[in-house]
Every structure is written in C-alpha cells, then in structure tokens.
Structure 1
Amino acid sequence: MPASKRYDRILVIKLGALGDFIYAVGPMQAIRRHHPDAKITLLTRPAYAELGERTGLFDAVWTDSEPKAWNLPGVFALRSRLKRGKFDRVYDLQTSDRTGFYYRLFRPGKAPEWSGIIPGGGLYHHYQRPTLIHTQDRQRTQLRIAGIEDVRPSDLSFMTSDISRFELPERFALLIPGSSLKMAVKRWPAESYGAIANWLDSQEILPVLIGGAEDAGALEIIRVICPASRDLSGQTSLYDLPELARAARLAIGNDTGPMHIAALSGCPTVAIFSTASFPDKAAPRGDNVRVLVTESLSDLTVDEVAAAAETLLSRDR
C-alpha cells in the first residue's frame, strides 16, 4: 500500500526540554518532507506548544499534562485521546520511559507502528541507555530505520522577530552565562564572564548579556566587572534569540538551550562544557562552533576562551 495512503495520520512526540526540542526540529522537518500529505499531530508540553505551532509542520498540536501513574482519570483521558487519534504511525522523538508507557496505552487493540525504543513497535531503535550518542546522530539513525534518510540540522528560519527595539550596534556578541541552577556544575564562573566581557569591549565588540531570573546573580557580577556590557536579561523572547544570534559576531555561553539556538542559527559559537554535561552527547556542532571542555569549569581560563573567540572572529574579517 502506498505510504501516502497508509500513513495518513501521524503522531510526533517531543515533550522537551528546550535544547532537546530545538534539536528535534530537524527530524520533525524531515518527517514532514517524507509525509507531505499526512495529517501530522505533535504531542508536547504546554511550554513548547507555541513553538510547535510556529514551525508550520503540524496540522494539530496537543499538549501533554503528563499524568502520574496514580492519576488514573488523567491516564485514562490521555489514553482515550491517543486512541481517538487513529494514528497509523508514531515517531517518538522523546524516547523516554514515559513515552514508552504511552505505547502501552493503545492496548488492548492494535497499536500504531511505533518509531522509538519499544521492542515490538515495528520500528525499534535499539541503543544502550543511558547513551553518550549525540542527539543528532541518534535521531538520524532512528528515522533511517523508519525509511527517512534526509535528516538535516534544524532550520530555525521560522523563528523570527523584530530586534530593532534593542538598538544594538553592528558589532556585538552574546554572553549566555546561565544554566539550570540545579546543575551549577555547568556554569563557568560569573567573574570569568566579566573578564571575557572586558576583553570583548577591548575589541570594540559590545558584550550583550542574555539570561533569565535564575541568572540574576551572575549577571550582576558581570555588569559590575564590565560596566560597558548591555544587559538584555528578561527582555528577550524565545524568538528574539535566533534573530540576535544571526546578527551577532559571536556567542559565548554554557550548556543551555539558548546556546544551542545560537549555534543552530549560524552564529560563531564558543560553547563551554564541563565533562558533567556529557559534551559528546549534547555539545553544539558546526564549522563555526568551538567546544571547550574541562572537568571543572573553574579551571578554564579567560585566555583560553578569548583564544577560541579570536579564532572564530578572525574568520569574519
């Protein structure tokens, strides 16, 4: 039976987090190219529903309340919704224990063909878990098993905004000193960011600080050390980040979602990784990306970061 007839109702599952969702956009775009006429639904967390809609890839975007196992009404409501979807194929790009459980919610009865880590799902992708395989490689292999060969890096051109309100000069660089406070080991010291901000200023490049409420302490330290820096924390939307990255001369930052957005937007990127962040699995990739890895980020010197930045900036001269 032709693929367009057989696979006319498809579910894509990607719950999060931000960096993982951004990396999954490329596979999502590949799925749409492979099934141009199918009705494709995305199941995601509420935080990423708008992002999913903005991709223009999906006919519908469902949000997942992720009911706990003991929340039987919530589980049954989710089961009912999934079964009503009458899906022919599911691409589980989350590949977690939770989304594996969703496969079982289709029973009793016939479950859709399942691309993921479920033995017996029809399109089983086996790999050792937990894995150090890079997200891009893992998802390319998963989709190849499902017959999809053309999987490109995420095209974020749909993420647009008007950044003229920030009135930035032509020469500026993004500094992204944050990460989850639960993973402080991922943070290069704020004092070091202050020093690299001063180095950028000496190169006549405006340091522009990007962050959220969790980063307030680090941002304050950077501003004190480098008064010339421009603080945009709390002023930028998710869709401002790619636009800022496209205009910036450079981005320097930790293992955090906005840095992955910057790299995928084509911005020359210095990514700072502790070995605890598993860079083989999660570091940005690309010709304009330099990944600096050390066991303890306090051991990474400002001179090392400046040298990596200088290498990238020299390509733009």
Structure 2
Amino acid sequence: MTMRAVRLVPALIILLVALTCASLMIGSVSLSWIDLIKGFIRQDQTAALIIYDIRLPRTLLALSVGFVLGLSGAALQGLLRNPLADPALFGAPQAAALGAVLVLYTGTVEALSFALPVAALGGALLSVLLVLAVAGRVAGVTTLILAGLAVASLAAALTSIVINLSANPFAVTEIVFWLLGSFEDRSFRHVAMAAPFMVIGSLLLLRAGEPLRALTLGEETAESLGLSLVRERILIVLGVACALGGAVSVSGAIGFVGLVAPHLVRDAVKGDPKAVLLPAALVGAALTLSADMLARLVPAPTELKVGALTALMGVPFFLAIIARRRGAIAADAS
C-alpha cells in the first residue's frame, strides 16, 4: 500500500469530523461554535434541543447510510471485478423500498411506528433469498447478476403498481417523497432500529477484503488458494442486503453513492479491492452528509430530497466513467 493510501483514511476521518460539526451547526437556526459546545454539554437548553433532538440523529444517519452505501459499492465492484457495479444490482434496495411502500400504502405505519424499517429490512432479505433460490447454490457471478436484475425489476414494477392503486393522494405523496430519499424528521429511534443491521452488514463486507484481493488473481487461482467462491459470494450479497436494508428503511432510496465513492479512492490505493473498502465507505459517508447539508441550505418551499441531489451528482459521474471506459466496454461486448 502506498504512503498516499496510508494517509487517506486519517485524512477522510478528519474531513468527516469537520463535516459533522458543520452539519450540527447549519440549518434554519444557525449555531456558532460556542453554541455548539454549550449545547453538547447542555449549558444552553435551546442549543441542546436543536442538537440532540433534531440534528444529531439526522447527522448520524447520513454518515452511517453513506458509509454502508460506499462500502457496499466497493465490495460489489470487487466481487464482480466491474467498476460499474452498483449496490442496487441484486435488488435489495428496490425490494426494501417495496416493503416500506406496502406499509405506507396499507397505513400500518400509523398503528405501528416500527413497521416501516421492519418491512424494508424484510424486503431486502427476502430479495436476497429469492436471488439465491433462483440462481442456485453453485451460482456464478453472471447468474447472480441476472437473478438480481430480475428481482430488482419485479420490485420496481410492484412499487409502481402500489402507487397506481393508492386511492389516497396523501399516501401517494408520502410514498413518492419517501422514495426520493431524505433524512428529514429522523430521531434516535430510527438510528436504533437501523444500526444493528448496518453494523452486521458492514462487518460481513469488511471481512471480505482478503477474498476480494484473491479474486483479482482469477477464480481458479483463488480456489486453489482455498477460497470458497460460493460461500464468499453468498456472504457478500447477504452483507449488502443487510446493510442496505437497514439504510433504506430509514432514509428511503439514495442512489449513486455506492457507484461514485469507490472510484474517488481507487487510484490512491492502486486498485487494491481490499484497501478500497474502508476509504470508499468513508467517502460515501462524506458524500451523503454533504448532500444532506446541501438539501437543508438550498432555499425551497419544501426541503430538497437527498436522493435527488445524489442522483444529480452521480449521473454525470456515471456517464464520465462510461465515456472513459467505452473502449473496454465495447471489447467486453464483442
């Protein structure tokens, strides 16, 4: 690992600390550094209320959701050995969104406050089980991708049908706003519900560093080194589903972070799929928190949605990647 790569993680942590402080200070009511300190130690009750009840849960969720999105993207790109791989590839985010939309459509969320995250997590895990069942126990990468795309398309289609069938315009508005992705009006209850699943998913993905590095030598060589490809694929896909299920359950759909974040650090680690995992996760956290702050700062009748802003950033980046790699893509297609 290069010295540049060694310095990357501490630099990103410092950046995240600075962004976290900025996130706690900005909003409809601005806080100074003095207000921030007094609020943290509860000397100023108004500042403490703003920090602990409104901004800190939102900031923690933006950081954690961005972390798992960047980590999931890096893990999938390493598993598939394709820099265009995205966390949505196996259908977990779409299925999680479908579960949450069903809860919003039926009104269950009004009776059970925990129904939304539970339904989203259930949808994500169900999508993975369906993918693995369709692909088979000894599935290769191509089979997993095709099964994942089919499940993702099915979940997206069912979500559209639910929206069309909803007779309540308020429910439709709530569903559409939720699908756009946001951290608005989140509390520590949301953090507590999603955190265990995001932690489990992150641990499953971080432990995959050595297998991903072995895969760069080729599947046959990796298996000769004692690596069980089937086992590793299943663990990585389960890790992505668990992490994204927890994330989507509290944030809604936030795209392109998992695609963009690994590319921003890959050159610094010389393309090492193990070394890219943690930096990509930290960059994902920084991107998501920055988008959330921008959503609060842009003057608008209603707060902008984070998912719309990340898509606005991600689409040009995605097109730039395709343009830069069009020769390799054409070669692969032929």
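When relative contact order in percent (Cα under 8 Å, 6 or more apart) is calculated for each of structures 1, 2, structure 2 comes out greatest. Please state which of the structures 1, 2 yields 6, 25, 34, 23, 10, 2, 0 when P(r) over Cα pairs in 10 Å bins from 0, in percent is computed from it. This value belongs to structure 2. Here helix-only ellipticity at 222 nm (-39500 (n - 2.57) for each DSSP H run of 4 or more, over all residues; to 500) has been calculated and equals -10500, so which of 1, 2 was it run on? Computed on structure 1.
Set 1, 2, criterion mean count of other Cβ atoms within 10 Å over residues 55-62: the highest-scoring structure is 2. A value of 0.65 for FRET efficiency 1/(1 + (r/R0)^6) of positions 79 and 127 (r between Cβ atoms, R0 = 30 Å, to 0.05), calculated from one of 1, 2, originates in structure 1. Taking mean count of other Cβ atoms within 10 Å over residues 71-78 as the measure, the highest value among 1, 2 is held by 2.
If mean count of other Cβ atoms within 10 Å over residues 167-174 is computed to be 12.0, which of 1, 2 is the source?
Working: 1: 15.4; 2: 12.0.
Matching structure: 2.
Rule-based calculations on the coordinates, nothing more; no lab input. No experiment lies behind these values; they were computed from the predicted model shown. Cβ atoms are built from the backbone, for glycine too; each structure is taken alone.
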